[in-house]
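Each structure below appears as structure tokens.
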Structure P
Amino acid sequence: MGNKVLVVEDNPDNMKLVTWILEDENYVVTGVNCAEDCLSKLDNEEFDVVLMDISLPGIDGKEATRRLRAQDRFRSLPIIALTAHAVHGEDADIMASGVTELITKPLDEDILLARLRQLLN
């Protein structure tokens, strides 16, 4: 069985794309469409990595990451931020929230898979 990935993405098309990419590489994918569901899911289930959209309804991806990092058991959990925000200075703010990596959208499949292999091996 492959590594377990929690994908937090509110755009259904982006969710499908990421799921297809990961499942083709034998990752076990669980998808949620908001940060609140992400936090709840992580309370009840273990994942090897989280792919976190930054622009989410309600709690955004940065705040969700800060809340996870505040808990000892999630301090080393790899969290990859996925964002379409290319605004100068936003990258630093996203990284400061505690994410492990940052990948911009539109997603480059090769970059995503390479980063996952680095973090999980």
Structure Q
Amino acid sequence: MIWEFKDERPIYIQLVEQIQLRIVSGVYGIGEKLPSVRDLASEASVNPNTMQKALTELERKGLVFSQRTSGRFITEDGEMIKKMRDDIAKEQIQDFFENMKKIGYTPKETIEIVEQIVKEMK
């Protein structure tokens, strides 16, 4: 996954979101050791202090935990990760339906067009 940032929001919040996506999508596995702050910061082309702030927020949320002298690890709570994945999916779907509403689609019409696209993708 490529690190992408937009100017309208703080970088550390975007880092938190992107690391969360990497966790729920399995890029970083349950219980897996994360790269060091410096390595992650270098990979994302951000200041190490900014990455540290993002990782601290992920620790606060319980997605990441630290072990002295060993580094940071992804939580081993698979249910937490599944719930976060479901929450992200619901948010994406709600945003999608809001955008479809803005262009004049009803929920029923939106579902119909999604079903049509899914059939075409098979």
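Bear in mind that the values in this text are calculations on the coordinates, not laboratory data. From a predicted model like this one, the values you see are computed outputs, not experimental measurements. Cβ atoms are built from the backbone, for glycine too; each structure is taken alone.
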> Comparing mean count of other Cβ atoms within 10 Å over residues 25-32 across structures P, Q, which is largest?
Replying inline: P
> From P, Q, which structure was FRET efficiency 1/(1 + (r/R0)^6) of positions 41 and 97 (r between Cβ atoms, R0 = 35 Å, to 0.05) = 0.45 calculated on?
Replying inline: Q
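A value of 12, 35, 27, 18, 8, 1 was derived for P(r) over Cα pairs in 10 Å bins from 0, in percent; which structure in P, Q was it taken from?
Numbers: P: 13, 52, 32, 2; Q: 12, 35, 27, 18, 8, 1.
Corresponding structure: Q.
Upon calculation of FRET efficiency 1/(1 + (r/R0)^6) of positions 89 and 113 (r between Cβ atoms, R0 = 30 Å, to 0.05) from the atomic coordinates, which of the structures P, Q produces 0.95? Walk me through the numbers on the way to the answer.
On the way: P: 0.60; Q: 0.95.
Structure of origin is Q.
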> For which of the structures P, Q does the calculation of helix-only ellipticity at 222 nm (-39500 (n - 2.57) for each DSSP H run of 4 or more, over all residues; to 500) return -20500?
Replying inline: Q
> From which structure (P, Q) was distance in nm of label points 7 Å out along Cα→Cβ at positions 65 and 105 calculated, if the value obtained is 4.2?
Replying inline: Q
